[in-house]
Structure 1
Amino acid sequence: MLHLCSYLKILDLGMNEITNISENSFQSLRQLDTLNIKNNCLKSVPNAVRKTQITKLDLSHNNINVLGCDDFSNMTRLRVLHLDNNPLVALQDCVFKDLVNLNELIFQNSSIELNGAFKKNTPNLKTLSLINNELTDLVHGGFRALNSLQYLSLKGNQLQQLKDGTFFGLSSLTHLDLESNKINEISNCTFVELKALKTLNLRRNCIQYASVEPYSESTIC
């Protein structure tokens, strides 16, 4: 259908009823830059996307419930990825391994476990949205590979405690949104790694105690 559209740069297939995309569907689209497949019925990431050189991919509002280690393999040019509103329950630590130039990842309204997905991948990520994912716990150093990250939203989850070291490695973070969780206590070392932080949103939590003692080199964290 598209084999003669060799100059196509933007392809919008959103809001259809697509359940499957053949492996070579986009192979002739050498200049394709943006691919929108949101609001369809896909149950997995189509193999066809790996044969493109796109920089923007929208797979939101589908029925994708599993992400495999090779789903985004060789997609080193990808900069923007939207996966929100899919019935995903867990990530593998290898799922983003080839997305070395990814700048923006929108991953919200699912029910996931992070499983170390951000401990060693996506070093150039600047925006990460994990809104409404029913997250209950964040492990020490779970974001440690994201030293370029500037915006992180964890709004609308089920977080109760923020352990020391939760935000280890986020040296470039300027905006952190923790609104609408169940956080009840903040220690003196919770945000010690966030040297560049400018905006912190803690609205609509259950905070009863927050240490406001000034941090010093003698503080033990």
Structure 2
Amino acid sequence: MKNLTPYGNWDKVKNLLRNFTLMIACYFLFFMLLRVIDIFVFGLDFNKYEQIEIFETLKEQPWKFVFLAVIAAPVIEESIFRSLIKPSVNSLKLFLCAVFYMIGIALMPEEGHWALRYSLLFGIIILAYYAISELIPPRIFLKVSSWLNKYYLLIWILGAIVFGFVHIFNYVETFQMDLVLFMMIFPRIIAGFFFGKIKIENQGMIWPILMHSMNNSIVLIFLLPYALSQY
């Protein structure tokens, strides 16, 4: 894998675009293969699962959907699934903050405007980052980082798989698995692989976050016109 350490940010931007293009190409290859399998082998029923909650949010609160898809999801999901791949001290702090965020989402009441709720959550995360920096000695993070670096390949691949399987809950309320669901989440595993790849090559959390945001923005380009047409 190409090592970009000696190069500047422009080289990393070009590497981001190259990996993003490769990821999109893998999507197309997968969907072409899936179409062939669907026609000639299985006859899969992809209409049995729908992302109802996501489409309802997109229809009723499009700006909330944009915020979650382009900002919140890339930041939080990458902080959980990619921060432990060859982590720096800051990456480990981001991981802990993302865990606190998920706990906050679970505990915070649904009442109130979504923008206020998420602003409060991100404010708490910023404070948590500062508190972690002050309370946990740097040597602890360095020891954890050194240990995790030994298993970066396992963490990379396992993180991509878990990232894909977590998205099962976009389609069903409780965990279940069949061939149709696996085919529907497999593009997320592809995405998780490339998000981890760019993290390793460009050596920074900003790159998988940007790539994740770009990926979700492509989906928005196709979905937003549909949502706005429903008004």
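Here mean count of other Cβ atoms within 10 Å over residues 27-34 has been calculated and equals 12.8, so which of 1, 2 was it run on? Corresponding structure: 2. Quick check: 0.95 is what I get for FRET efficiency 1/(1 + (r/R0)^6) of positions 83 and 115 (r between Cβ atoms, R0 = 25 Å, to 0.05), calculated from one of 1, 2. Which structure matches? Only structure 1 yields this read-out.
Starting from the value -24500: which structure in 1, 2 was helix-only ellipticity at 222 nm (-39500 (n - 2.57) for each DSSP H run of 4 or more, over all residues; to 500) calculated from? That value comes from structure 2. If Rg/Rh (Cα atoms, Kirkwood Rh) is computed to be 0.98, which of 1, 2 is the source? Structure 2 accounts for this read-out. Structures 1, 2 were shown, and distance in nm of label points 7 Å out along Cα→Cβ at positions 11 and 131 at 4.1 was computed from 2. Matching task: 0.95 is the computed value of FRET efficiency 1/(1 + (r/R0)^6) of positions 19 and 35 (r between Cβ atoms, R0 = 30 Å, to 0.05). Pick the structure from 1, 2. Working through the options, I get structure 1. If you line up 1, 2 by relative contact order in percent (Cα under 8 Å, 6 or more apart), the top spot, with the largest value, goes to 2.
For the structures shown (1, 2), mean count of other Cβ atoms within 10 Å over residues 59-66 is largest in 1. Figure out for me which of the structures 1, 2 the number 0.50 belongs to, where FRET efficiency 1/(1 + (r/R0)^6) of positions 139 and 187 (r between Cβ atoms, R0 = 41 Å, to 0.05) was derived from the coordinates. Here the read-out was taken from 2.
Values quoted throughout were computed directly from the atomic coordinates according to the rules given, and no laboratory measurement underlies them. No experiment lies behind these values; they were computed from the predicted model shown. Cβ atoms are built from the backbone, for glycine too; each structure is taken alone.
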